[in-house]
Each structure stands twice: as structure tokens, then as C-alpha cells.
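J.: These are the structures, in C-alpha cells.
Just so you know, all these numbers are worked out from the coordinates, no wet-lab data involved. As the structure is a computational prediction, the values presented were derived from the model and not from experiment. Cβ atoms are built from the backbone, for glycine too; each structure is taken alone.
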Structure P
Amino acid sequence: MGVSIAEYFGQRTDVQTPIIEPVTKTSSVKICPFMNKDCAKISKNLKPVCSVRKRNGDIWIVCRDRLCSTNKSISLTDYQKNILQTIAREVFSKNMKKKHIFIKREANIPVVGSSSYHADYIMSVKNFPDELRGPKNVVLEMQGGGETSSTGKITSHVDTWEKKKNRTNIFLSQEVNAGTIETNAWRRQQEQFIIKGNIASQTGGGIVFCVGSPLYDYLWQRVSTAKLNDLRHHNWSMCLICFEEDKEKQSKSGPIPLKINSSKVLFTNYITFVQTLINQGEPYPAMFAGTFETLDGETVEIDV
């Protein structure tokens, strides 16, 4: 187990120059480079770590605004528009222009008998001249990564770096004894994913779930043996998209460039996908056998 800080306040740490400067609540410039607003982490007096790198090189996003912020109180930045257009071109058509893409952020999705949910984005295609396969309206969810274990060690490492007189990017990018928690990231998402996807499907739309590479691999392990139908060119209702570091681009100061890995994109039927997730495991009779104790204190052996 071990991760290294990949991005600090939008600056990749694996280049030696320019030397990254600490950014805190008292800094004069605190505008997040991925949205035109003060960094949410700095506002909470947290370290502005955007992403960490796993030992295998994968990027694990640790900030909710890094992949594509859903904050609707400000205008979309060019960065966000480009991410959304990239998604639309993967999902609908490579000829998709920005004028054809209509989005709504943090859209309310009411649930009968329960509190309402919010979609990260609703994405619709309008006035597009070519024929499209699949839905023209989708719920778009973003989960680039999630939390880390031993977060305090990451915080302590950044704090040590900030206090150094001779700071270097090399020190900041040193490995820390912490890890990523893919299980928790999916657990937090699955209820909303299931409910939002069901509502979208019943309404004639689809759901698109954009995740980072580690989370995609985590989910793929659970559905890869199901031989899900590839509906990319047919009537799909669910799409799983993997974002990863674009390593074809030269490393230079600034954010780590991201791209969609086209070999890790799944178009299929929403209901079939959810059913596959539910149908995990096999019967295990031994679970109901072995050593038991009664409520009045006896120990009993029960056979299968």
C-alpha cells in the first residue's frame, strides 16, 4: 500500500520546475484551476490535493471538483466544457459540437415517498442532424475517485513540505503510507446509481457513469464474467466510462491531462447491468452450519 501526491492545487508534482508554492486560506490566490471559484478544500482549511497516484501509476482523484465540478452557482469554465464535450462525443457521436449539447447541473430527481436525489448533470442532445443510437437524454454522474485511507499521513506529509525552507516538487511527490478505498467510493454511489438509473430508464433516457481507472477496474471485476451485450450501436440505456491520465502528452507544469480510455467504455442495458451486480456469489450451505450458541448459554454444533 502506498500513494504519492500527483496534483497539488492543480499542479502536477512529477515535474521539477517550476517549484510548487504552498496555497492556504491566507493566500491571495485561491481560485481552483478547474472551476472559476475558490478551492473548496482551502475554504475548509484542508490541503488542496487534487489527486494521488497509486503504485501502479493510476490516478485516484480525491477532490469532487477535479474531474468536472457540478457547482451551478458559477459559469462553466472552458475546462468543464471540454470534458463534457469529450463525454458527449464518446456517448453520442464523434461529430458532436458544443452547440448540440445541453446540460443542467445538480438537477433535482424526486423519488416518491423519499427525499429527492440530485443528478450531477442532465445531458441532452438537441438539433443534431445525424441519427443517434440509444437515448438522447441521460443522467450523467461523475465519480473520478474517492477517499483515501490514512489521510492524516498525507496531510502530515504536505504540512512538512509546506514548512520546508528549500521546498522541492520531488519531496512533495514522495510516497506516503496511505491507500485508496475503491469499495467505499462504490458503496456511496450504488444506491444513487441504482435509483437515478432506474428513473432515467423509465423516462426513456439513460445513465452515464464516468469514473476513474481504479474504480472502473473495481466494477469490471464484478461484471466481466457476465458477458454483457455490447449495445454501443444499438438501444443502450447504461454507459460506464473510464477517465485516466493521458500519458501520450508530454509532462509539463500544470494539471495532469485526462482522457477517456476507449477500451474501457461499456454500453449495455441498465437493468441487466444492475442484475449482474446483484447476482454476486454462489450458494454457501456451510454458512448455516458450524458452532452456534443459544441465547441461554449452550454451545451447539449444527451440521449442513
Structure Q
Amino acid sequence: MPTPEKIESIFSEIDQFTIVILSRNHEGFILDCLQSVYRELSEANILCADIGSVDKSFNQCKKIAEKLNLNSIHIQLSINTRTLTALKELERYIDTKYIILLSADDALGENYRNALIKLFRLQPDHKVVNFTSLLTDQDLNPLYMKYPKWTNKTKKNKRLLSYSNPGTAAGAIIPWEILIKNPAWKQPPDIVIEDYWLWWQLIDQVPFVNCEESQVLYRQHRNNITKSTKNKDYAYSLGYVSALPNIRATNFFSTFLSYFLIPRWIRHLNISVWKEYYAGYILAKRNDIMR
């Protein structure tokens, strides 16, 4: 087993991680995000992807990263690029074992680096890691905590996924080299909800780990897509991922559980976009039949 000194040496380079920062009109928030990355993982490879921002997010990000001397690459994607498609387009820039997913309106909490080192010291194998989310208001004033709820049993985790989302996306560690070998990654769905889809692709591949020794600040503001109850893209994407547990069901009980996800999630949408929700659900089912 590597000594603590050897492990710290490995993590001083962080050459097995790429921090992927996705930005959509986050000009007012990106300073907090990049300062937190500088504080916790200043030597990491950083891939900043701006998705069709109409504010100054892209230039602001480049300016701040240069000032902080971060090792960053800056990419601009079209306004119509959805989250999973964005990750797919960024594949050519990533050659590390893991990615750390971060939105430009979020921020790494204190002790993120130490928690990361400890996790991979105890268990260096591939895994998905979800951190405690500290939900905040627009000014990063704390509101409440959201804890990931994974267990050490794959079967139980799949059951939890069948009727809920036990994970937390902000700052999540994804085993990239495992994900890109997944057949589904050849053409991921064109949706804005990435985390729930990713959990289903990896649930049979690697362990899922909760980390409560650090937090990732998840900022709530009026531009959050999950707050857009009338957003057609969000409704369509929610419908698409709602079909996943039904598609993955292997017995009557898991099929039965999967239907509970529909009322649980559709109630967050305005009735005016239920049609888009239904369209996403049906397309996911149809794509599964065509495979």
C-alpha cells in the first residue's frame, strides 16, 4: 500500500483528474467557483466549457483563470448544446482517469482536497464519489444540506434509483475511463440532466461512495434550470431519465417501483410542459427497443 508521502506526491500533480466546469451565463458566479478550485486543487487540469452564454462568462473565466495561474483550457459551445452532449464534445480534451463535475455557479468547499486524498488512500480503485451538497442562496449564504444516500450494495442502490435520485451532482467524481467504454456513451441522449443518466450507466460498473467530510456549495438562483418549471428542455430531459428505471427493471418489483418516479418528478413541472415530459419518456423507451 502506498505511503502517505507517496500518495500526497501523486495528488500534488493531480494528473489523474480533470475538473470540468460548465458555464451558462454565470458571469456573476464564476469567480467564487475558480477561487475555490484554486484553493483546493490549484494544480489540477481544468477544462472550462461555456455553453452559449450571452453575458461575459467566457471572457471572465479566461481572465480569472489566467490571474490565478490555473492550468485551464477554455472551450465555447453553441447555445443549443445540452449537458451530456457537451461532455461528449469535450471528450477529445480529457485523457485522465477521472473527471470532477462542477457548474460555474457552484464552488468546492473547504477540505475537498483532503477528503479526496483520504478517499483514494483508503480505496484507490475506480468509484463514483458524491459529496454533501450545501445548498445556498445566490450570495452563498447557507440554506440547508443535502446528503448523498448511496449504500455499499449495488442491488440496493439500483432500488433507490428506481424511485429517487440518491446522488448529488455538484463536485461529483466520475470514473471517466470507465464511462467512455460504456456502449451508451457512443451516443448519449441530448438532455440537460446529466447526473441521473450517469448513475444508471455506472451503477453496475463501480462502487458509489458518499463523502461527508467536505461539501460542495450548490448555489440556488433564478437561472437554475431545475427551478424552471416551464422549461421545455428540462421537462423533456426529466421525462427521458424517468424512463431509465423502467428500462433497466429486471423483475416485477423493480418495474412496479419505477412507475413511482413519474408522479414524484412530474409534479415539479407546470402542466403546460407535461407534453414534453411525455415525449422524452416515450423516446427513451423507443431508443431502448431499437438497440
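J.: Among the shown structures P, Q, from which was the value -0.67, -1.27 of log10 I(q)/I(0) by the Debye sum over Cα atoms at q = 0.13, 0.26 Å⁻¹, for residues 84-171 alone calculated?
T.: P
J.: Still on this structure, I have one more. State the single structure among P, Q that was used to calculate mean projected area of the Cα convex hull in nm², for residues 108-155 alone, giving 6.9.
T.: This value belongs to structure P.
J.: On Cα Rg over 2.2 N^0.38 Å, for residues 132-219 alone, which of the structures labelled P, Q is highest?
T.: P
J.: A value of 67, 65, 39 was derived for Cα extents along the principal axes in Å; which structure in P, Q was it taken from?
T.: Derived from the structure labelled P.
J.: Can I ask one more? Out of P, Q, which one gives -7500 for helix-only ellipticity at 222 nm (-39500 (n - 2.57) for each DSSP H run of 4 or more, over all residues; to 500) as computed from the coordinates?
T.: P
J.: Then there's this: With FRET efficiency 1/(1 + (r/R0)^6) of positions 180 and 204 (r between Cβ atoms, R0 = 35 Å, to 0.05) as the yardstick, tell me which of P, Q scores highest.
T.: Result for FRET efficiency 1/(1 + (r/R0)^6) of positions 180 and 204 (r between Cβ atoms, R0 = 35 Å, to 0.05) over P, Q: largest is Q.
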